[in-house]
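J.: Some structures to go through are shown next.
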Structure P
Amino acid sequence: MAVDQKALVELCNRMITPTKRISVLIPTRKRPKMMFDALKSLWKTVSKEGSVEYLIALDDDDQESIDYFKKTIIPYMDKKKIDYGVYVVPRWGYERLNEYLNYLASKASGAWYLFFNDDARMKSKDWDKTIFKHTGKFRILRVKDNMEHPYAIFPIIPHEFYVLTGTISPQQMTDAWVSQVAYLCDIMENEYDIEIFHDRHDITGNPETNDETFKNRPQLEGNPENPMDLNSPQMIQRRYTDCAKIMWHLKLKGDYNTHFEKLLSGKGPIWDKLEANDPHKVTART
C-alpha cells in the first residue's frame, strides 16, 4: 500500500505546530439527539475568540447516527460556521474506547485536547478561555463534575502529551490512564472554573441514558492476566515509561519535580495528591 504523502505531511505539521487553541474530542454511538444536545452545550458556552474545533467519531454500523449527522447536525454546523470534523470509523467497541480518542487526536490541530461525552453538558461560560490561560504549562486539567471522582473524568490534555507518548492512552480506561500518569508526575491541576455535568444513568438515574450504550461497557480493569488490563505488567511498564518521558520533558522545560522519583525509589507517599482529591474514598491505591 502506497504512503498517503499528503496525509503524512499534514500529520507531521499538526504535531510540530498546533494551529488551533482547542480540539474537542467526542466519540459517540447510537445517541444522535443526545450528542446534538452535548454539542449545543459547548457551542452556547464557548467564547467568541474562536479557534476551537470539534472532532467526532461515529461507528460505521451506526447508521442512525450517520444519517442524523448528515441531515441535521452537519447542516447546522455548516450554517453556524462551526469548525468540525466528523469521521466514520470501524466499530472498535467500548473495550477499545481509547482508539477512538487516539484516532481523533491524530486529526487534532489544537494546543489542548478536551475529552467530552454525548451524555455530558458544559455548564461554564468561556470554558475555552479558561483552558487556554494554562497554555505554556504542561498540566492535565481536572474540571469540576457531579461525580466528584479524583480522576479527571473529562481530562484536558496539552498537545505535548500526545506528541511525547505517541498516544492519549494505550488502554481502554482513558480517564484512569491519563489521571494516574498525571498524579504520578504531579502534573494534575484542578480547574474548578470549568464545570461539566455528567448525565450518566448510574450517577443521575436518568432513564434516557440507561440504554444499550450504557449497558454494554466492559471494563478492562481487575484482570491483570489480560495484557490490556489497566494494571497488567505490560501496562504498568508502559505507564512508567510514559511518566519517564514526561519527567524528561519537564526537566528540559525547567519545571521538574521529584514526585515520580518516590515511585522509582519505593519511598512514598505516591498517591497523596490523588487522595487529597478523593473525599469520598472511591479509589484505593498502594
Structure Q
Amino acid sequence: MILYYAVGGGLGHISRSLAILNRSPWLAERTRLMTSSALAGLAVGASPCPVDHIAGEIIASKRKYAAFLSGYIKRHRVRLVIVDTFASGIVGEWGWVRLSIPVLLVARHVKWKEYVERISGGTDVAPAHTLAVEPLDDEQAEALGNCGEVSQMDSPITMEQPDRGGSKREALVVHSGPVEELAELKKIAQERVCGAEAVEVFSPGRGVYPVESFIRDYSTIVSGAGYNMSALASQAPPGVTHILHPFERRFDDQFLRARRIAEGMWSGAGCDGAQKAVMWMEGRAEYHLR
C-alpha cells in the first residue's frame, strides 16, 4: 500500500494530489489519500482512491499524532509514503515516527527558514526522491538535494479542465480561504471586470468541487496566488484572463509566485505537467515497491 499524505489546510494539497492520482490507475489502486483539511468531504467524490481524514483532536496532540501515524502504517501495510509539500509534515510529525520505509516528496516552493523553525531545527525525514513542481529557493533545493535525488518539473501540475463550449460567462471568483479574503477578491472582480451582478463565486460553501470542471466557462477568473490557481493561470487558453491577487501565508510566498507568473513562468497552454509527474512517480514507486 502507498500512503499519499496531502495534509494541510484548504484544498491546495488535495487538488495537487488528485491531479496526479486521477491520471494514474496504477497509483490509484495501490494508494490511500490522507488529509487534515476540513474540506476533505468535497474531495471524496473526485478521488479514485480511499480518502482518510485526520481528526483535529489527533493533530492537536504530538503523542496521539505519532501513535496514529505509526498505527496507520502498520494497519494498512504501507510500504511507501508520498508527501505533498512538507518533507517532515506540516508540524514535523514524520520526525516523531520511526519511519523505515522510503518517502517521495512533491515539493512546491516553501519559505524554508520559517518551515525549519516550525519543525524545531531540521527535516527529520529524508526523501529518497523529490519532485520539485515549481522553482525552489537555493536553501530549500540544497536541503532536499542533501537527502536524495531532486527532479525539477518544467511545467505545472493541474487538474484536467474540460472545455464544454458555448459562450463564456463574465467573471468567477475562486477561493477556499477566509471569508475576508473572499470578499476582497470579489471586490477586485467588481472593480476591474464588471458589475456585481455578473460576478459568480466558487468557494467551499457552495459544495462544488473541483473548480476545474467548469472554470473554462468563464472569461475572467480572480483568485489568490496559491500554487494551483497560479498553475491554471499559466496554462489559460486564449480569451481567458486570470487575475492573481497574492495573500500573506506563513510558508507559501504568493507574492513571489505572482511575480514569477507575470514574468512567464510555465507559460504555454497545453503542457500536461500532471502526466509528467505521473511518469516520474510511477517509476520511482515501482522501484521501491519491488
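Throughout, read-outs are computed from the coordinates displayed, never taken from laboratory work. Nothing here was measured: the structure is a model prediction, and the numbers come from that model. Cβ atoms are built from the backbone, for glycine too; each structure is taken alone.
J.: Can you spot which of P, Q the value 1.0 was calculated from, given it is distance in nm of label points 7 Å out along Cα→Cβ at positions 177 and 257?
T.: Values: P: 2.3; Q: 1.0.
Comparing all candidates, it corresponds to Q.
J.: While we're on this one: Computing percent of Cα pairs over 23 Å apart, for residues 97-264 alone for each of P, Q, which one ends up highest? Please list the in-between numbers first.
T.: Numbers: P: 42; Q: 47.
Once percent of Cα pairs over 23 Å apart, for residues 97-264 alone is tallied for P, Q, the winner is Q.
J.: Of the structures labelled P, Q, one was used to calculate FRET efficiency 1/(1 + (r/R0)^6) of positions 33 and 113 (r between Cβ atoms, R0 = 30 Å, to 0.05), giving 0.50. Name it. Write out the running numbers ahead of the final one.
T.: Working: P: 0.75; Q: 0.50.
This figure was derived from Q.
J.: A further question on this structure: Suppose you compute mean projected area of the Cα convex hull in nm² for every structure in P, Q: which one lands on 16.0? Intermediate values should be presented prior to the final figure.
T.: Numbers: P: 16.0; Q: 14.6.
The structure behind it is P.
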